[in-house]
1. Given -7500 as the derived value for helix-only ellipticity at 222 nm (-39500 (n - 2.57) for each DSSP H run of 4 or more, over all residues; to 500), which of the supplied structures I, II does it correspond to?
2. Quick check for you: by Rg/Rh (Cα atoms, Kirkwood Rh), for residues 119-174 alone, which of I, II is greatest?
3. When you work out Kirkwood radius over Cα pairs in Å for each of the structures I, II, which one comes out largest?
4. Can you rank I, II by relative contact order in percent (Cα under 8 Å, 6 or more apart) and just name the one with the largest value?
Structure I
Amino acid sequence: MIYFAHRGLSEHAPENTMAAFQMAVQAGAKAIELDVQRTKDGEIVVMHDFYLGRTNNGQGLLKDHSYQELSRLDAGSWFDPAFAGEKMPLLKEVMAQIPADILINIELKKPAIEENQDLAEKVVEIIHQYPRPVLVSSFDHYLLKNVQALDQSIPLGLLYCSNLIDVFQYAEQSGLKIAAIHPSIEYVSPALIQRAHDLGIQVNIYTIRRPEEVKLLEQWQADGIFVNTFAIV
């Protein structure tokens with residue numbers, strides 16, 4: 001079972017920053033997960049929330065700011081003064097600086113009100129520039145279809161947070177050729193994992209916070225889990 005450092009080692013460093021990713025690497029991570037969005041001027045930055053303020057000292061929607069504006073924000077002090085001055089990184093910076101043998105799960109995020117439709121195109125372009133193991137996931141399944149239309153060789157992870165009647169039939173009927181499903185732990189069962197494996201699909205589960213959950217999912221033969229700290233594994 002592979003352990004994805006969720007937004008980096010986010011229990012020990014400010015999430016989605018180079019500090020969190022580098023700490024994960026130093027702790028022996030084989031995979032990291034991060035979130036990406038498009039700035040007003042078309043750069044792809046690493047941040048989870050659509051609105052600024054929770055993990056930095058900005059205000060308003062991320063999509064309404066240029067990267068130059070975002071690069072001036074402090075993305076570390078909210079977590080701990082020791083991380084003051086930590087910046088919101090570009091995806092290409094992470095791809096270039098994290099060792100190339102580490103799997104990067106890139107979660108695509110785009111608010112419904114975002115008019116620009118080129119997030120998938122820009123992310124695929126960056127993936128092509130920095131060859132390495134990647135997995136592209138999203139709750140926005142239209143974005144996954146966009147990635148698939150651009151490059152069918154990029155593995156896709158279907159993110160969801162509900163008890164779907166048949167997630168595999170849904171993916172097939174949607175025309176998605178998925179490599180993995182990424183359900184919330186509340187909606188996982190041994191039967192789901194077994195059916196996924198019968199179809200050649202991996203199951204990576206978020207977000208695991210307790211050692212007993214790790215042990216249970218190991219018994220169920222889950223393929224991967226997303227964790228904020230390696231202390232529980």
Structure II
Amino acid sequence: MLKSNILIIEDEKKLSSLLSRALTQEGYSIDIALDGLTGEKKVLSDNFHLIIIDVMLPHKDGLSVISSFRAIHINTPVLIITAKGEIEDRIKGLDIGGDDYLVKPFAISELLARVRSLLRRSSSTVQKTIRVQDLTLDLVKRKVSRGKNFIDLSSREFALLEYFITNKDKIITRSTLCEHIWNYNFDTGTNLVDVYVNHLRNKIDIGYKNKFLKTIRGVGYQFVSKLN
């Protein structure tokens with residue numbers, strides 16, 4: 001089996017070495033960059049299956065690095081690791097193009113679980129197109145269109161839409177979405193899920209006669225595949 005190639009962009013040498021050893025023991029091929037600019041150059045010059053990146057980096061911060069390669073449509077899954085754990089920081093990191101978020105200090109076992117989850121999610125997009133009515137998802141190019149209109153989605157919005165369609169017509173709770181899309185337990189004090197669903201709804205439903213996303217009050221959401 002081909003090894004997954006993982007890039008670690010982390011300036012703390014002890015941590016980057018620890019992560020490298022743990023991931024190597026799991027059978028992954030590892031490359032390391034100790035600053036943002038070097039990490040960005042590696043992303044642009046090589047193909048990685050996953051990028052693990054810190055936010056606070058010398059020369060160029062992690063979020064700027066992510067933004068730069070997302071701007072040229074490099075869709076490699078990104079796991080952000082940082083000491084910043086506030087919800088606003090998480091939202092900013094996810095909005096900029098991160099796929100998952102892990103707050104320091106963390107257990108290596110949890111990081112390995114997040115890595116496996118992201119790699120599974122990435123590998124599941126096997127040369128396949130999903131169509132529901134006039135909505136089309138290209139899971140290889142990670143593009144979405146409705147009718148003749150191209151819809152620009154962030155990585156998180158795309159993952160959310162893909163999960164909705166995979167579970168079409170089922171009522172999905174907010175906690176289920178939080179666990180599957182964000183990989184952490186649902187916090188009743190946050191409106192993170194609602195914010196992202198509303199962003200998605202604005203892009204795929206607003207301006208169209210038939211609506212896909214339905215709010216189930218007090219429970220969650222439903223992606224309705226059979227439109228009138």
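1. Only structure I yields this read-out.
2. I
3. Structure II comes out on top.
4. Checked I, II; max of relative contact order in percent (Cα under 8 Å, 6 or more apart) sits with I.
The numbers here are math on the coordinates, done by the rules we state, and not lab data. Predicted model, so just to flag it, every value in this text is computed and none were measured.
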